[in-house]
1. For which of P, Q does distance in nm of label points 7 Å out along Cα→Cβ at positions 133 and 229, calculated from the coordinates, equal 3.3?
2. Match the computed value 1.12 of Rg/Rh (Cα atoms, Kirkwood Rh), for residues 125-252 alone to one of the structures P, Q, and report its label.
3. Relative contact order in percent (Cα under 8 Å, 6 or more apart) was computed and gave 21; which structure, P, Q, did it come from?
4. Quick check for you: by Cα Rg over 2.2 N^0.38 Å, which of P, Q is greatest?
5. Looking at structures P, Q, which one was mean count of other Cβ atoms within 10 Å over residues 53-60 calculated from, given that it came out as 18.9?
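Bear in mind that the values in this text are calculations on the coordinates, not laboratory data. Remember, it's a predicted structure, so these values are computed and weren't measured experimentally. Cβ atoms are built from the backbone, for glycine too; each structure is taken alone.
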Structure P
């Protein structure tokens, strides 16, 4: 069982550094930022760019796994993402988890003049992007001819610290996206009700078996957003209840938005008491 914290980069830089170091000291397995130019839920707040922030925080943490949950494929060419990823992998000395999704927040794209294709094209671009990132991070040289992206003998140095590459954490909720997860992912992330997570988990197992992959080689993670009711941060008991119910649906990792308030007393109790006991039982 693994437990991580998801943050928004809407706080002043010194506060972000303090918070990430605090979450690391509490013993969480991972900490993540989010890939937005403006947040749907925090539109009035300043918002730093995700990968630039991640690089800075990589240099100022020591143990904790780090990542973007998840990079929007509509924001960057996959070659740029791969180069950013290998850079952060080196800065962090091999602690990067490489998250990637198809992109979803249409209003953000319109605001900043970024193309937002229809769902079918976004999934097609996602499939090609994942294949390119996977190949670039594994190989010294990559060529790729797809519908949306083309690479011609792209030389890629330095090699990642993590071999054969940093773990790919792919977000997906529907059948076509989950098929890509089955083909390439080291970890899969989704959100929703217990029933939805169970159904998607079963779907991922089916895709893995269809292509001859062991389903157990993909870590299953659940994103608990701020809108989740009841909140897992309401109490230690609420946290244990959420973990127990989703664990039965096949979830192995819990990535939770930080508490939406300044009082971290419940979070500290969960980190010091509940999480160690849950790891010992589940």
Structure Q
């Protein structure tokens, strides 16, 4: 199994998230598993250079991967396609950096070995979605066909923070890319095209199962998780912990103490924004050279 991450850009928190996620997988990694990182900044992963495989890309590649319609999240599809081509006849388990393993990785292998594909969670029928983005997508896509797949009232949107594709089904990544590009050419709202393309292909061309009971995805509460992760990583270096000690810290980590999703009050957000405008900071003092 190829455990795959895509991490690029200048946001340091993304690299800290990936560090944390990788450490949660390492204790359960088998000898025939590989952790592969597609990145434009390989130096950020020196901490694990003997435990991971780095595929280095550059800004030119990233721009090319966005395609003719400059779709940012198309990069995810292209990175998975690249890894599946480099590691033929291997299961692919793609993970966003804001994920962690808290369950049994053997269950992931069990499903992939049976040609059952995986995504993080079924978010529900797009025809019944409450979000504005999905409503707009549904109105544009309903009852249309893309590469032989009909989008109807039962078509679901799945969360793409985790994507598991069995080795028998990696050819489906090409179909995901094809449908993604077709939707772009039809002026479908871009926000969730990549995610929806994976959803409809993996759900229609194979058995698709959720993994939220095995892999956590804290996209809905990143601020709190980033603080906790930075605190944890700082303790590794301030206390000069060995690799084995770091893994023990991860093993003892309480994954349940911080919610992975928090629905914030929109009213409070508006009030806080107005207050910061009405009552801005009055004074800022900076050091100066003597």
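1. P
2. This value belongs to structure Q.
3. Q
4. Q
5. Numbers: P: 18.9; Q: 13.8.
Traced to structure P.
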